[in-house]
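The structures considered in this document are given below.
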Structure 1
Amino acid sequence: MIDVDPQRLTAIAHGIRRRVLEHTLKNNGGYMSQACSAAELLAACYGGALALGDVDEPYAPPPFTAVPRPGQAPRTGAVVHGAPSPDGDRLIVSPAHYALVVYAALIEVGRLSPDALDQFNADGSTVEMIGAEHSPGFETTTGSLSQALSQAGGIALGRRLKGETGRTWVFMSDGELQEGQTWEAFAALAFHRLDTVRVVVDVNAAQCDGPMDRVMTIEPVAERLRAFGASVDAVDGHDLPALLAAMRRETGKPHVVLAYTDPVRGLPLLEERRPVLHYLRFTSDAERQAYADAYTELAGRTS
């Protein structure tokens, strides 16, 4: 684990929230609560806590021209993670609807061109609203949630067979812990002793259909994960020193960091939307102006 400056990560997290709110205002919609909850988590992942490869310059995403086919060189959004190395880290992003937040994080750390967001959700663009394997920051298409952990297990097992020592990280949302495939994957990780798999979960307690505890609670999730053979740290996901310490801990098991977060962090105006926080679309000119005023205040701060 590379030593990183929590103050720098705080600045990156602030930039993620600001950039996503700016995009939401321009486009009358965006995954704002995910930016509020996950900003510190993705700041840590992209700000130096993971041993990703270097990039020469910010990536300018090309258009989507054809589906993959035999004889065609594969196109992967993981190009923004730099050239993979045997002892380097891989990052698999599981909740594809966090794509806007991922793009903002990549821009903040200089891995993605700022004008990439001009292509967001446009016909023929690889800057998808729901990230796919060709979208910046996405190495795989993770399906209808919860498939990335299984994919990471396969990648980690393949890396072990090739003698690689690098870790395979997964960024997940807490709603994916309602899915059966997630638990099958954890059972497989434990069986194969894949201690190079490390998982960061955004536990923001909110999902598309409402609050987690009203849809289907996952608690006591730490105990459940331990029963499936993982080691677990539960932390305040906005406390960067605690988050980094949990990400650093070596346990000899697949390791999960349950990062408990606030889906309105940094944007208290969003609290008025509870319990429906999944997607922010303005319902009136007055509401849009309120968020524009909030953006002015947010942009005027450094953290």
Structure 2
Amino acid sequence: MKKISFVMLILLSASLLKAQTVIHLYKTVPNSKRNNVVEVNDTTSKRGKVSKVVDPTLTAFLPEPAKANGTAVIICPGGGYSYLVVNDEGAHVARDFAAHGIAAFVLKYRLPSDVIMVNREIGPLQDAQRAIQIVRERAAEWHIDATKVGIMGFSAGGHLASTLSTHYQKAVIDNPNNINLRPDFSLLIYPVITFQDSILHKGSKKALIGENATPEKTREYSNELQVNTDTPPAFLVQAANDKVVPVANSINYFMALQKHGVKAEIHIYQEGGHGFGMNNATTKDKWMDRCYNWLLQNHLYQ
């Protein structure tokens, strides 16, 4: 009995190692300055926290081949563009996707900084574009359908995800093979969407474009204003009593999608605040179940 348990443990360990392959986004990181910054990494806490990212990566959580259904999701953790919540808004979610046959990739993206970047406002977007480029380039290797690759973002990661969803036409990375940088769908969880003064998250705006950004620059990164008929369909979740990111962020993005005839679904919980990750403790309802249902309805999951 002990021998069987030991063998099972070895197999489980091998499976976990396979599921958590780390891919470096670049050989040479673009838009970078020479610096002495050292990444700060505390993944031992429940939420997990990483900051001062200089070497952006994707961590792959791949389903068993027999379970793989071809769908893939790139996950952008939140943290106000100041740090990344890599467990609650990253690895924990990725494992759930993988258990459902969806390949999941946690994006450890660079955080806006004049110390490490020539142009801080495009740094996170470069990493998101590079992430979707890599996933599509290696789709066959990972048993992924290149037409079912989505982006997911929590909080400020939701701003990055919605930026990729509305700014994919202009590549801010080298793209010699003209890989499609448009996500096929967006999953936006208590997302920062806008930098408009009345409902913005001040910290995210300050970090990315500066609190005194021009009206033109503010509009450019207010993603509800950048929606058009080609914007990917979206699934949105937020709590009505969110005191960090006003729920109007999600509502306005949803309304913009509706205006342009883009499929979208929104779930607004009565309570839950901000940063609840996969589990809103104020309700027995599981938004991840709603997410899988939406993916199924839109032929993105089976």
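Across the set 1, 2, distance in nm of label points 7 Å out along Cα→Cβ at positions 85 and 221 reaches its highest value in structure 1. Could you tell me which structure in 1, 2 was used to calculate helix-only ellipticity at 222 nm (-39500 (n - 2.57) for each DSSP H run of 4 or more, over all residues; to 500) as -11000? Here the read-out was taken from 1. Which of 1, 2 yields 4.3 for distance in nm of label points 7 Å out along Cα→Cβ at positions 29 and 245, as computed? For distance in nm of label points 7 Å out along Cα→Cβ at positions 29 and 245, the value 4.3 is produced by structure 1.
For structures 1, 2, which has the highest computed value of Cα Rg over 2.2 N^0.38 Å, for residues 45-140 alone?
Largest value of Cα Rg over 2.2 N^0.38 Å, for residues 45-140 alone: 2.
Which structure, out of 1, 2, was distance in nm of label points 7 Å out along Cα→Cβ at positions 37 and 285 derived from, given a value of 3.9? Derived from the structure labelled 2. A value of 16.8 for mean projected area of the Cα convex hull in nm², calculated from one of 1, 2, originates in structure 2. For which of 1, 2 does relative contact order in percent (Cα under 8 Å, 6 or more apart), calculated from the coordinates, equal 14? Answer by label: 2.
Readers should treat all values here as calculations from the given coordinates under stated rules, not as data from a laboratory. Just so you know, these numbers come straight off a predicted model, no measurement behind them. Cβ atoms are built from the backbone, for glycine too; each structure is taken alone.
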